[in-house]
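In structure tokens below, several structures.
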Structure P
Amino acid sequence: IESTTIEVPALGRPFLLGMLYDCRNDTLIPGVTLWNGDALRSDVESKTQENTSFELLASDTISDKSSALNVSASLKASFLSGLVNVDGSANYLNDIKSSNHQARVTLKYSRTTKFDQLTMNHLGSKNMTYTEVFDKGTATHVVTAILYGAQAFFIFDREVSSSENTQDIQGNLEVIIKKIPSISIEGKGDVTLTDREKQSKDTFSCKFYGDFALDSNPVNYEDAINLYKSLPKRLGENGEKAVPVKVWLYPLKKLDNRAAQLLREISENNLYKAEAIIQQMTDVKMRCNDLMRQPTAKNFPDMKRSIGQFREYCEQFTLMFQKQLAHTLTSIRRDQLDEEKLMEVLIRAERSPFGKLQVEEYLSRRQQEMDTVESFINKLHPVKVLSSEHELNKVVTDPKVQYIVCYCFTSLNDEEEYLSDLRKWLQTDESSTNDIHQSNKVELWIKNKELHQKARRYLQEFQDNTLRQNIQYIISAFCDTNNPGASIRLYEAGSLVNDRFSPPAKPSPPTILSMTHERVKLSLKPADYGKEFVTGYKIGYRIHNEEKWDNHTIETPAQEVTFKGLQPNKTYEFRCSSMCKAGLIWYPLVRFWFWVWRRVRWRRLTRS
């Protein structure tokens, strides 16, 4: 690499003129210098460089945040791998949104005050005091110039509800924040807001990262404005409280051939790939947080636990990747490794079960599953939801409850095999094969047409009967591989009677087999669905437009029944419903009407 002067942002690091720096791992070398203190302090060239600027930042990606601090690709790689620890305003780089349902706008304030640099009185070959430093090989550059000043980042956040549009909220937030720089920097004047904007400003919070000493950090819009007005004074009357914001690094090799140097830099293409992997894991963490906040995750803690475990594995993967990246970057810059080694690290990460495609598929499946379960639960509202099999058992064993009908989700933990693959990969050796990881294809139960239709059919039959007073209806979830998707479970006196209970569906209208002037013989036709659980029928009839029903219960599944004592020349309305275990009456009812004539002649008027 050609030995040239390098400009780098200070990022809150305590740079001093004459300090040594190692560009191979982007670290300062404190306590070692080429000059004694008196020589270093004398002949420093200093000039005023006053400048103030503002910038509104709407993006929260690693790339855009790095650009806001003028971080180069190489320094960004060192930061992402953990080689560089930042402080002050640069802590903005570490502040990441916790949710995609979060509108964020950042206001950057930047001020410079003076520029100091060494002169040839320092850099001349005969003017250095401790030339033995060149033999140690611990540094590659020396700090020859520093631009002083201060930076600040005001981060404004607003949680976005499910009924709001994130982009709309983001736009409104930008309009309000843009008005802050219009305030006189000397503290005079105020922000002019519309009534709607005044209401809106109270809904978002504020965080501050800056190179200023504060008594307390701002937490809202008003605090931010008051702090913003006072920023110039906080650097002191003569800028004596300013800190390094940019430094210039001069290659030691140009001062003495014995010095160490940066031998090789990494291609930006590979640095971009490394950044993309870490950005992906950052996005995954936000999506996991969002999934874990959904009502379904709160209703069923096992789902929340599973997603939390996935998030933890992704965090472990990120730390492992950063560790490998740090070692590889340093070794390549020292010319101890070829860049192909970095490519191997990137390929292994991309082909692992943490690869973008597999992670996206997992999160997509989880989102679809949780949305489906939530819609089912909403349809059954206000049926009580029990979070686990343990909670269900407490209700089932209650001696006060005779019968319990439970709508059960049975396949909510089908992703455990994928989580097992993640855990095993994290335990493998770093030098293991780079073959593409092949997970067993997981078919989500809601994607299986038969299972999904079964779950919806169960849902409808369950919903039709939740108003029955003599039965307790509940919703729960636990693993049951014998009944994938969903099932209805029937409990009686604390024991499971049937784990595949199929509530009898709406029966077909009865057929008239025969009729006289005072009796009618009907053929009952239960629906095929749930037919095996029919224990009898409840049939009622009345003269059309009269209020009183004459109800008869048939406690056998016999399919023929005769009604006597009917009045001739009257229109009768019949209704029929199937009965099943525990005397359950499954509605809606089937109704039909017909005339009873004095003679055997008859005709049916209507049927439904």
Structure Q
Amino acid sequence: EIDQRSDIYSLGVILYEMVTGRVPFEGETPLGIAMKHKSEIPKDPKEINAQIPDDLNKVILKCMEKDKEKRYQSAGEVRSELENIEKGIPTTERVIPKRKPITSKEITVTFGLKKLLIPALVAVVLIVIALIVWQPWSQKETVPIPSDNPSIAVLPFVDLSPKKDQEYFCDGMTDEIIAKLSRFKGWKVIPRTSMMRYKNTNKDIKQIGQELDVTTILEGSIGKERDDIRVNAKLIRIEDSISLWSDTYEKKLESVFAIQSDVAEKIANALQVELSPEEKERLEKKPTENLEAYNSYLRGRFFWNRRTEEEIKKAIKYFEQAIEKDPNYALAYTGLADSYNMLGSYELLEPNEAYPNARKAALRALDIDNTLGEAHASLARVKHCFDWDWEGAEMEFKRAIDLNPSYATSHSWYGSLLVHSGRFDEALEEAKRAQELDPLSLVVITSLGNKLFYQRQYDKAIEQCKRALAINPDFPWTHYVLARIYVQKSEFEEAIAEAQKAVAFSGGSTEYQSMLGYIYAMNGKIKEAKNILRQLEELEKKKNVPLFNRALIYEALGETDQAFSFLEASFERREFGMLTLKVAPELDSLRSDPRFKVLMEKVGLK
């Protein structure tokens, strides 16, 4: 706990350097020096400068005691000691370190200074003490602020490690603090997807706060060297840039969870967010006792957040490593579930392989900790996308949101279930809530556009997608959604251009290639459409190629029986596209066919 005694230690360091001409500790890196301050005893000042009075020497060493209880307990005690020393020391006694011989021009000046040296030293110290006493920021006390709608964004922690090789650890610290804060009810916490867009930003705090529509921002840095960590954190109010709370933690790596919990609790106190007993208990709970498992978990999340097929598969390996080191690490199982869910949703892995693995991991996570909202969301996603258990999925989504109302993914995924069911107003409400929570997430922004597309609000959907492209013009899913919109508006040139961008930016997604084939067929470009069908047949020998969008190509070519053949095969494979039977405008020409109604019923849609 940082208090006035920490400032007294700093005063001791100042005195030490003033009377010896040296700093108490030296090292190759700032973190190394900080660790010496934490654990090593400084060299006795009198060994460096024998002319330091004994009383002053004792004051300095007492100020720099490692144990706070052995230091002076207040600035008043130090002031009293120094005043006594000032009264008892002759003014001719030398206390500064010896210098090289002085020249004749300096003699008269030096002689005059000797008589003033001790009083001057004490005067400087008294000024420092006054600052300690009167400057509220130096005491690092929490300055609470009442707010009807508190909100916070956590900027990515800056890596101050000597080798600058701890990016994954800094990102992990950011994620973990966001996750802890998100589990408190009664405020808004911006998720990591939006926050990572401010990594290494030059924007000032006020601008970031306005862009995210939050009242406060937490910024911090981490220095990590072997098993030592130094964490700096500061909570800033956007309105006036006032620091509401700050602290510095110099600990061993094993204390990382305690640091995360303390930061979260201090922020809640500063924003006057009252924690329930259950929230406090959850806050103090360690996710794992195994630091190697934690390190593997952080690396897993680091790669998972990159969202490419290759990176997700790397993430799976790290989550499995974490589980191997700690079989009861619930968050590692949740990460594994998220990874397989993503591979299934992106149709990068056969649904029969992706979703059962996701379910197994999510259930294991909940066996260990049933209060993890993220794990309930992962299980709900499996129930929705693979089991087609609409009621069970909705129950799990509601449980996830109740446990972690700031988890934007739960709202977005729940909105997808609602839109697939044809409950458009509820779906848009959840999608908009997700966007409020995660305003810069390309997935969340595009997801709202996608839901507007299914509601046939094409112009609003285009407007929403353009918001995403303003953030990142190369995001493939947004171009894919735009392609689907433009073809429904019969704007085929625009649709083809968007589909081609989606294919290019995704590295050749077969789902997006299939959509391009559908657009060609709708535009009367039969040769091009059939050419894509042949390409997909060849690709199927090497990788997973979704069947659903190929059914759309055959539908657009007027080959209805072949279209239903592929839809039946898509049903057997339990592909994601089958969830859209009720709302996908591309299927309108098939809705009057009795076979379509049978398919709808088999998927559980009315």
>> If relative contact order in percent (Cα under 8 Å, 6 or more apart) is calculated from each of P, Q, which structure is the one that comes out at 8?
In response: Q
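Quick check on the output: 4.0 is distance in nm of label points 7 Å out along Cα→Cβ at positions 244 and 484, derived from one of P, Q. Which one produced it? Write out the running numbers ahead of the final one.
Values: P: 6.2; Q: 4.0.
Of the structures listed, the value fits Q.
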> Given that helix-only ellipticity at 222 nm (-39500 (n - 2.57) for each DSSP H run of 4 or more, over all residues; to 500), derived from a single structure, equals -10000, which label among P, Q identifies that structure?
Replying inline: P
> Which one of P, Q has semi-axes √(5λ) of the Cα gyration tensor in Å, as calculated from the coordinates, equal to 63, 23, 21?
Replying inline: Q
> 19, 11, 7 is what came out when semi-axes √(5λ) of the Cα gyration tensor in Å, for residues 292-347 alone was calculated for one structure; which of P, Q is it?
Replying inline: Q
>> Matching task: 0.10 is the computed value of FRET efficiency 1/(1 + (r/R0)^6) of positions 68 and 388 (r between Cβ atoms, R0 = 41 Å, to 0.05). Pick the structure from P, Q.
In response: Q
> Hey, distance in nm of label points 7 Å out along Cα→Cβ at positions 12 and 572 derived from one of P, Q reads 8.7; which structure?
Replying inline: P
> Of structures P, Q, which gives 0.85 when FRET efficiency 1/(1 + (r/R0)^6) of positions 316 and 476 (r between Cβ atoms, R0 = 30 Å, to 0.05) is computed from the coordinates?
Replying inline: Q
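Every number in this text was worked out from the coordinates using simple rules, so none of it is lab data. Please read these numbers as outputs of a predicted model, since none were measured by experiment. Cβ atoms are built from the backbone, for glycine too; each structure is taken alone.
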